[in-house]
Each structure stands twice: as structure tokens, then as C-alpha cells.
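Just below sit the structures, each encoded as C-alpha cells.
None of the figures in this text is laboratory data; all of them are computed from the coordinates on show. Every value quoted in this text rests on a predicted model; they were computed, and no experiment measured them. Cβ atoms are built from the backbone, for glycine too; each structure is taken alone.
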Structure 1
Amino acid sequence: MNRFILNETSYHGAGAVAAIKDEAAGRGFKKALVCSDPDLIKFGLTKKITDILDGAGLAYDIFSEIKPNPAIENVQACVAAFKAAGADYIIAIGGGSSMDTAKAVGIIINNPEFADVRSLEGVADTKNKCVPIFAVPTTAGTAAEVTINYVITDAEKNRKMVCVDPHDIPVVAFVDPDMMETMPKSLTAATGMDALTHAIEGYITLGAWELSDMFHLKAIEIISRSLRGAVANTKEGRLDMALGQYVAGMGFSNVGLGIVHSMAHPLGALYDTPHGVAHAIILPTVMEYNAPATGEKYREIARAMGVKGVDDMSQEEYRKAAIDAVKQLSQDVGIPADLKDIVKPEDIPFLAQSAYDDACRPGNPRDTSVEEITELYKSLL
């Protein structure tokens, strides 16, 4: 049996955020806690949403202290802000950090026995749906607006906790490329490669099946054709990336990922490495490692990425073609080629054990070990 969970409703395209007022009023919500971060406040993106709320006479408070790679303490501060506001729904504005914080807060409010946050790691046995969340992404990569996953950092233990909970999915997503146009090139590139990693890992993960394959192959196609344009800030590129990353999320959220994610998570926890940058660096190396366990799937990845003549290639050739296409895209959008400037060699034993223990590791198509993950990290230095 295969289960699929998606948003109740999603809006796509330029101006999609205008539907927030109708959704809030139609659902009878009284007051929002708007969750955002200081940069989004500074650059006026949060104001785009609060102007809509003001125009419709909808009440809200703002929590603007969302941190990158949010920690347990950030979640608990936001829980307190939600209670103090007397809110009954959350509007999460931002990338994965805002969405993930909102999901954890929404779960804790309606399942207070998990207020310690740590107990949410893995697949927590929550009983109640989270507080309703309206998700407004400002990056084209994480797809957190359509997934049942979220990641919170345990700063005390220098590790990221992957949390999976069907109760946390936002009720409405507003995927508006106009909310993404102020992203700097480096962030567009990193989040775009994050989206590609979601699509490729979701396609080859052990839990993949025909329905998820449909989403992932289409996502690989859209991302591959549009990321370069998005980095160059073309309107078409931004629009397509907003869709491509969402389509990837529709898939991987329901089937799992692999060791690209499990190896990237400790880098974020220990060095605060941007998630997408870590993925982009690690992805080609792990694709080479996983290739023997992927059957004919790399042929379809290569085809979706625009490689010609894949049906005339041997298995070895099309696998190399898929990996080379990923490397070329990563290079074209300015992602570093290795971890030399990120990882300290003495940290590798800790990183490898953390990656092996990560909740994403069991989905990897090839069985692995701490020793093999250690060698993968070393090969990237």
C-alpha cells in the first residue's frame, strides 16, 4: 500500500498571494501569527503579505525572529509568541527555516506533550493535526510548503533532527514567483540545486513508485531547463523554478530521500552550511556511489535533463551522462565543487556517524555503512 499526502489547496503563478485574504476569511480564521525572518522584513517581502491582511481587515501579530537552520530554542520562542498573540492560524513566509519552524510550532500547540521539541524527531506519534498553516515560499527549492517533513537543529548536540509527521502539512500553499524575485543569485542557485536533489533522490529512493516517479521526472525536467534562467533572474526561469521545486516536493515528501540529505544535514548543524550548497556538492559523488543500485533510472534522469541519444547508450554511458549533467548544471550556477572550504578532516568521524543515524539514510537505494560514508566525505575534500 502506498500513501500520498498533499496540500488541501495550492495557488500558483504571479499574484497567487492575493488569495490569502479569501482563504483566511472563508475558513473563519480570526488572527494570524505571521512567521518570517529579519531579512524578509528588511527587504519588504513580509510587508507584501501584511499589506494584504491590512487591506482585508484581518488581524495578525508578527514573529520575525526565524533563524536559518532553526534550533529548538527558536521553536519554543515562536510557540510562546503564538500563545501570546491569541492566534488561530500561522502564515509562514520564507524558505525552509520559516516553514519548518511553523510546522513544529503548529504541532506543539495542538500536541503540547511534545513541547520539548526533541521528542518530535523521526516519526512522532502525534494525535492531532497542527494549527492551520498558510505557506508562502520565498525561495524556489525546499518545497516545505507541500511536504510532511521538517528539520530542527539540536544546537546542544550539533545535529539536525528530521521530523516526519502527516499532521504538519500546510493547509494552503501560495507559490508566487513574485515573492521569490529578490533572492540573490547565490541563494537561487543553492535552493535550485536543493530542489534537483529532492527530485533525483526521490526518484531513486527505495520507496519510489510510479506515481512519485511521475512527479520526480517532471520536476527534474523543469528544474534542469529553468534553473540557469532563474539564477539570471529571468521571469520565465523564476516562474518555472517555483513550479519545479513544488512538483519535486509533491513526490519526495511521500516516498523519502537518501544519503545526500543525510550527509548534508550534519554540515548544516555543525558549520551552518546552506542546505542547497551542501546538496549540490555532495549529489554527483553520491550518484556515482548509488549507480549500481539504480537499474535503468539514470537513463531517465539523463533524458529529463535534456541529454540526447540516451536510448543508444550503454548503462555505463547513460549513468555517466546523468552524473555529468548534474555536475554541469551545478558548475553553471556557481556552486563549489568540493567540501574543502567547509569540512574539517577531524570532524569526519562525527559527520559520518550523524549521517548514518539520520532519518533520510534508510531510503537510500544502496545499503551503506559509517565506513563507506566516511570515505564519501573524504573523497570530497
Structure 2
Amino acid sequence: MHIKKIVAAQCMQRGDRMAFILSIGTSLPAYNVNQEKAAEFARYMFQHSFKDIDRLLSSFKNGQIHSRQFVKPIEWYKEGHSFEEKNQIYIEETLKHSRAAVRECLSHPEFFQEAIPYEKVEAVFFVSSTGLSTPSIEARLMNELPFSPYTKRIPIWGLGCAGGASGLARAAEYCKAYPEAFVLVIAAELCSLTFQPEDKTKSNLIGTSLFGDGIAAALLCGEKADRRMSKLKLAPKIMDAQSVLMKQSEDVMGWDFTDQGFKVIFSRDIPTLVEKWLKTNVQIFLDKHKLSFHDISVFLAHPGGKKVIDAYIKSLGLSSEKLSSAQSILQKHGNMSSATILYVIKDHLQNGHKKEAERGLIGALGPGFSSELLLFSWEKGA
């Protein structure tokens, strides 16, 4: 009985523990494409497949995306490429940009007085859904950067747009279990490499208006970790996370796999699902902490697209100001799948309103169909 009490006390203590987000590093591919150029590309690729091509191309103008970044010049995507060729590019480019994002993450002068040593990182969560690699990318990365060979590796694959938020949640849970730990989350997506020129579906056309390439890394730590090197006056302290799966919804978004690689599945009903389904999930999560929507000062959301952001605002009754970082990142970079949420958090850390003890949400939706939510508060950084 005495042992049971000790175990119960330890579990309660762990449940009360928190994790901090200390920094975000990012790396963007070199080829910048504005939406006008992207619409020209889509017209070239799809004009003989749709009689109402002009109406469909209006989504490029009305989607609030100004530019995106790709790992290849846009002309490269007009021709078919084998899955072998595309996946080799995925490995090379993901490794290159992950290296750059991690370097920035551990030494960003806005976030740290001095760089965090690589050997201080106890675990690396690597998140991706747009290519394949075994050994996984973080193992290859450990051969190029001076991590300890004892660093724990946790690759997470297949979560799509929800992956960045999910990676943060799992890393925060690790930090709760090991409160002195420093943990990296890397989210890397080269969505452009999944484009199949022979796929003339509406899903593929809409995908060309939304998706871009991006790589980001976040450093988290437990509440007992030494944070004296942090320059953040206020840091997001992750209090809790919630994962929800909508049963029997596998066809909402994801991949079909063909001889040419990844073929996009993209339901037109996603904004409606957000509107009808997300509010209940958020309400349950907030109720657990005796909070209401009015207690949330900011929603750092994955911007799936303009219609998804509009659905967030309508269903959760939020002002657009609470989603300003999500809107800003969508404009500059489009939907970079799992990496996008880390860009949104970085934008808010650098430019957004922060007040001690105010609470916010981090949220993303992805294949499954699934939802990932994190509750945080602004606390003194060091």
C-alpha cells in the first residue's frame, strides 16, 4: 500500500510538471514563387482538364497566399520524375535544411545569450510526411552535427499537417518525465516533391495553390533545466496537450501511393469539418482546465489555408487578431504541412503580444482526421 501511495504521488507530481519552448530555428529553400507565377504554372498543367479553369484558378488570388518557397525551380515540376529521384532529393534537401534550422535554433541571438551545446540535447523528435529515409533524417543529422551518440531518436511519420504540434506535445511530455532535459523537435516537409504532373484531379490543382516547402526546429526543456542562457523575457510554458482522432475519416486527407510516389488526398469538406468538429474538442480541453474561450489570448494555429483560418475564427468565436501570426505565415510561405506551426510560433515570439500568465493555444489538424492541441501560458523565460 505504501508503494502504491508513492507511485500515485509521483504520477501526480509528473502531471503538474511543465515544459518550456525556448527557441525556434527555420530554413527555407531558395526558389521563391509568387502566387501569380504559381497560377500560370497551374493553368499550363491543368487547362485541358477543367472547362472551368478560370473559376478554379481564382483560388490562387483569393487564398491570401502571396509567396511560397520550393526546393526546385518551378519549371522542374512540369515534367514527371521517378519516385526514386524525388525521394533522393528529399533526403539531400531535408538533411541540408534540417542542419541549418537546428544550428539557428541552438544559437539564435534573439533567443540565447550563448549557443546551446549539441551534447546538451537529450532527445530529437523528427517529424515528416513528404519523403522516406532509413536511417531516418535525424540519424544522418547526428553524423553531421556534434550531438552525443547517446541522444535518443524519435522519428514520427505520417501525421501530415498535425505533425508539428504533435511533435511539440510528445516532446513536452518527455520533458515532464525528465524535467532537466533539453529536447529538439525538427519538422521538415518538402511538399512540392509530392506533386505529380500526370494527376489531373481537383485535389492536385488545389494543392498547387496551397503547399510550400519548409523546415524548422524547436528547442524545449523541462522545468528543472538550466534556462539562464535564455534571452526570452516571457516563454511559452506548455501545460497540457490533447490528441483527438475522428473515427472513420481516413479519406479526408492523406496520401495514396502510386508508382510515381505520393498522390494527394484532399477533401473539399475540411473547412466544414473544422467548423463543426473542432469547437467541441477545444471546449472539452478548456473545460478540463476550467477555462473558457475568453481566457485564450492567442491561438497559434496551423494555417491550412484561408478557409481553414476563417473556420477557426467562426467556430471558436475568435478575433482575427488572435490568429495574426498564422495569417502572416500563410501569406509568406503557404501551407508547409507540419513545419508551419513552428514558423507561426517563431513569428509570435518575435513580433506578437505577450503578457505574463496569459494563456494561449497551439493547434493543428491533420490526416486521421485528427486534432492536436496544446495549452500554454506566458512565463518568465529564465
Structure 3
Amino acid sequence: MHTPSRNGSETIKLACDLIKLKSVTPEDAGCQKLMINRLESSGFKIQNLPYGNVKNFWAVHGDVGPTLCFAGHTDVVPAGDENFWSHPPFQPTLDEDFLYGRGAADMKGSLAAMITATERFISAYPEHKGRVAFLITSDEEGAALNGTVKTVEYLKSQNEIPEWCLIGEPSSSVITGDIIKNGRRGSLNGELIVKGIQGHVAYPQIADNPIHKISPALDDLAKEHWDYGNSFFPATTFQISNINAGTGATNVIPGEAKVVFNFRFSTEITEDEIKNRTEKILQKNHIDYEIKWILSGKPFITGEGELINAAKESIFEVAGLKTKLSTAGGTSDGRFIAPYGSQVLELGPVNATIHKVDECVNIKELDCLSDIYERVLEKLLV
């Protein structure tokens, strides 16, 4: 079982140093330099891989053999109105059992735990089997166009795709290690413009109201049964996130309506099937429309294998928990890595406060997470 540590642990100190740096996406604000300095001290070879205004790096320790890659992001979401925070979001604060600050849980705490776990591992096993790697970006919380997706393309061109990838996203629900994510649903966005004819509300016979036209079709889409899901994923869902139309006046029929919606889909259906079925429903309802599709990520799943087994065993040995596998939640950068054949797993702190005011992480559990990461390293590379 994990022995609770003191607030002065190397993991907590490093997490605090990272939180101090105001790396609101896509800014890095010096986080990667701090990490690189620590990794170089442990003998890592570093490649900086900037794309556009995004900073990324790839770091490797070891020469040959299978690679365990720690992946994560240094960028954080904006803090919003700081007056609502109990503690300033970029002034890390230790208050009773928790470390407060933007990024404490998502995911600067995990980055610190990865670094300190790796330092201890390399100190104990300088001639370890295989390779330890880090894939770090400052473009996960934003557009995610110049971060992991570009870095992995480069790694593919260099035949550097890792066999195993452990992402530090906050996967846990109640206590660190109770849930690990071994996959994610796909995410497909639709931006729909419905065309009508603007006019006076008193003369609807010479206008064409796009809100009235699209309403039955949206009802059909919401009621459509897309698939049944499977043992890894729940059934595909359709959700409308935005509807906009009109001039703001009460007496004007709008000339067009804009609808934004999202599908979270399983491996039982493809994005092309979703597009085709959606457009058939629109056409059945005689809608005059334009639609733009944006694929945020395809679904991916990592089945039972070395990485999942190592994580399960490590969590049980360190924290005494029998972890559960899950594919719930939003997307992650795992969607860019898994298609290249890596076993991908997300293991990180409790996600209850991520993207919220007073984001925080349990201090003892963050030290426990570092010990879990170290144990995974031992199981795969010793």
C-alpha cells in the first residue's frame, strides 16, 4: 500500500512550479523548458518539434527495444474570472489535503508525477530494457491542430511510434487509480445552415421559416437509433449544442437558421455512415441546406495486453485498488496516437474539478500516482 508522503515531495514541488507558469492554450509559458531541464539531467535526448505557434517535444532515454511513452500537455484552459477562485489560479496553494491551481488535475500534476517517477526509475535502473519517452505538447485544450497530431506524424516518418503510450489525463472518478481509460468514443461535429426566405411575420405565405422547416428533422435526428454500442462503448449519441436564427426583432421571419450538433460514436458505426444517414433524414424532410462536417477524432480501443496488465497490477500493488476500464468522457490526444498501432491508456488524477473554479488534486494521491507510474516502468522495462 502507498505510504502518504509529505507536502514537500519532489512531485508536489514540480507540480507547483508548473502551475505557476500561466500556460493558457496554446501558450507553454516555459513549462516544457522546465521539464526538458529535468529530463536532460536524467540523460534524455531531446527533440524540440514546434509547429506554428505550438511547442512540442519528444524525449528518449535508451537506444533500442520497445518504448514506453508518457504523453501529455502543458497547456491549460483559461481560469475565467479569478475573483471566483478561493486561491489565485496561477499561485499554487497547498490547503489541507489538496493542491489548488489551474492545471493541478489537468494535467500538470500528472506531468510532475511522470517526471519524478522516471527520475527514480532511471536512477535505480540506468541500463533498463527498451526506451522511456515523453511526447509533450502545448496544444491539447485548444484547436489541437499543431500538437500531438503533427508530432505523431513526424514520429511515424522516423519509425519512432512507441509500443505503449501512457497519457496522464485525469481518468479517475473518486480516488486516483479507480478508473483508467482504455479508449474513447469518436467525435463528429456538424455545422448546418438551413435556408429559408426572410419576411414579415404577418405574411408567412410569402416567406419561408427555416426554424419551422428544420424542427421536424432535428426531432427525427434526436430520435434516431444509431447503433447498440458494444462491450467497450455505449450506443452512439446525437446532441444539438447551438441553434441560432433571426434578427432579434419579434416581427421578422429569419432567412436562415444555423444548427451545430455533435455525435459521440462507437466502433459500431463509421463517420461516413453517420453523415449519409443524417443527410438522408434532412432530405426526407425537404430541407434546403448546407452542411460542414468536422471530425474531431475516430473511436479507439486498447484491448487487454501488456500495458493494461501493467497498469492494473501497479495500481493494485501501490494503491490497493482494483481498477476499472472505461471509455467514457470526451476526446483526448490518444485519438491521434492509437491509429498508428500503439497500445494507449489514460491514467491520471480524479477529474471532479477539471476546467472548474478551484481546480485541485489530492496531494497524497498525486504522490501515489508517481509511484504507480514508476511501477509501470518497472513492469515493462526491467
* Computing distance in nm of label points 7 Å out along Cα→Cβ at positions 104 and 272 gives 1.6 for which of 1, 2, 3? -> 1
* Asked: Out of 1, 2, 3, which one gives -11000 for helix-only ellipticity at 222 nm (-39500 (n - 2.57) for each DSSP H run of 4 or more, over all residues; to 500) as computed from the coordinates?
  -> 2
